[in-house]
Every structure is written in structure tokens, then in C-alpha cells.
1. Have a look at I, II and say which one yields -13500 for helix-only ellipticity at 222 nm (-39500 (n - 2.57) for each DSSP H run of 4 or more, over all residues; to 500), as calculated.
2. Out of I, II, which structure matches 1.1 when distance in nm of label points 7 Å out along Cα→Cβ at positions 9 and 121 is calculated?
3. Suppose volume of the Cα convex hull per residue in Å³ works out to 108; of I, II, which structure was it derived from?
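Nothing in this text is a laboratory measurement; each read-out follows from the coordinates by a stated rule. Everything numeric here is computed off the predicted structure, so don't read it as measured data. Cβ atoms are built from the backbone, for glycine too; each structure is taken alone.
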Structure I
Amino acid sequence: MPRYRAGAPLIAVVDDDESICRAISSLVRSTGYRCAAFGSAEAFLDSGVLSGAACILLDIRMPGMGGLDLQWTLVTMGCAVPIIYVTATKDALLRERAFRQGASAFLGKPFDAEELLRAIARVLDGSDAEDSGASAEA
């Protein structure tokens, strides 16, 4: 099965903060990727985008289903789409859990645009080693 569909890779953004969704979507599109943004994990799951997503940019804390719950749901479905967390949480235990569940990177808000783009490029290239950049602890 191909990693992504024909054309530019599709990056899904899942964050309850509309301004963050817009900012990340704009950044992602400016580099030539396709982007679909969702205000909740439930909206993402209901959208049908999962089958075409090359990467998910995900917040941890959201009303309803949080990022870790969405990640676990995808794990139990056997879905191996790379997840990059972009979150304001500084909880080391949540970060550790995210990586144990298979997260590819964990970036703090506010995030560095270049660092986010590097993390996306790494996961799309298949070299998605754990991100340990400076904003990962922010």
C-alpha cells in the first residue's frame, strides 16, 4: 500500500484552537503539502480523511476525545499514520505516553515553524526518530 495518494502528501491538523489550525494549515500549504484541518478528534475520525493522511499534527488536550485517546484509537485500529504532537502541555508523563504509543515528534507551543516543517519532512521520509529539539520541552 502506498504511503500516500497521488499528488502532494496530505497533512491532517487536529486542534481545538481555530487560530492554531489556521496558522499550521497555512504553513503546511505554503510548502506544497495538502492540508485538512479539524477542530476535534471526533470530526477528524468522521471525515474519512484518515485513509489518505500521510501525517497527523495533533494537540493533546482537547474537549471530548483528546490527542492521546485519538492516538490510542488509531493504534488499536492498526493505523500507522505518523503523529506529530504540537501542544502547549508541559507534562512529561503525557509526552512519555505519547512516545510509548508511537508518536514521531512532540513540539511545544509556541512552535518554531522550521522545526515543525523538519519534523514533517522526517516522518514523510521515513526517518521519524523522536524529536528532541529545544521546543520539545517548551
Structure II
Amino acid sequence: MSEQILIVEDDAVVIKGLEMKFRNAGYKVVAASNAGDAIRTTVTQQPDLMILDLTLIDGLSVNGLHDGLSMLHWLRRTLPEAHFPVIVHTADTSGEIDEKAKQFGVTAVFRKGNSTNELMAAVRKALDERSGKKAA
């Protein structure tokens, strides 16, 4: 069985591009376009890794979730199944995001527009570390 990646992103074009790239690499992919869908997917499908956009437009007023990191913090406090690697995928170029993401236990931060090959390598490394395999 292949590993499942949850892509939490509100831009349909970005979702389609990432879905295609990861499916072609042999991963199962499920997408959520808002916090509510991401929470439901985490509970029902228990992904192995999450790629998380920080500026989700829809669904963030629920339970005081105002951005992707707030949603991640809520997931990890509330759901034991939410302790999987998370890679932030954001357009935000401020250095503050990297520091803030570390506080939430994020594995890595990638900027949108950069090479998806680097994102793929970070995903593989995080999944290998989670499963106890030595990263290549």
C-alpha cells in the first residue's frame, strides 16, 4: 500500500499540479480546500503526511481557526491521528513563517513557485523518517 498525502490548499490550480506530481510518483493523494475538509480527512483517512497552505480562504472562521497553522495546532491538540509530518507550502516569503512553523512542529517550509522536485524530496525524506527507513 502506498503512502497517502493530504494536500490542504485553497487554490484549485495548485491542488491539480501537486496531485498530478505526487500521483505520478506513486503516492495516494487526497485534497482539502479548507480547514473543515482537512479535519474530516484527517479523521476518516489518516494521511501519512500533510502539505499545508497557510492562507486558507474558506472555513477558517470555524472554531477560531484563522490560518493553516492554527488549524494544524488544533488538529495536533485534538486528534491523536494528526501526528504526521507536515510540510508548509506557502507564497509567504517572510522569515517569520519559518520560525513560527517550527513552533508548530512543521517538518519543512517550501515557497510556492520553487522547484517541486525539492518538495518531492522533502516529502520522501519525511515519510522515510516516519517509517524508520534511512532517507536516501
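1. On the way: I: -11000; II: -13500.
The correct label is II.
2. On the way: I: 1.1; II: 2.0.
Corresponding structure: I.
3. Numbers: I: 98; II: 108.
Clearly, the read-out refers to II.
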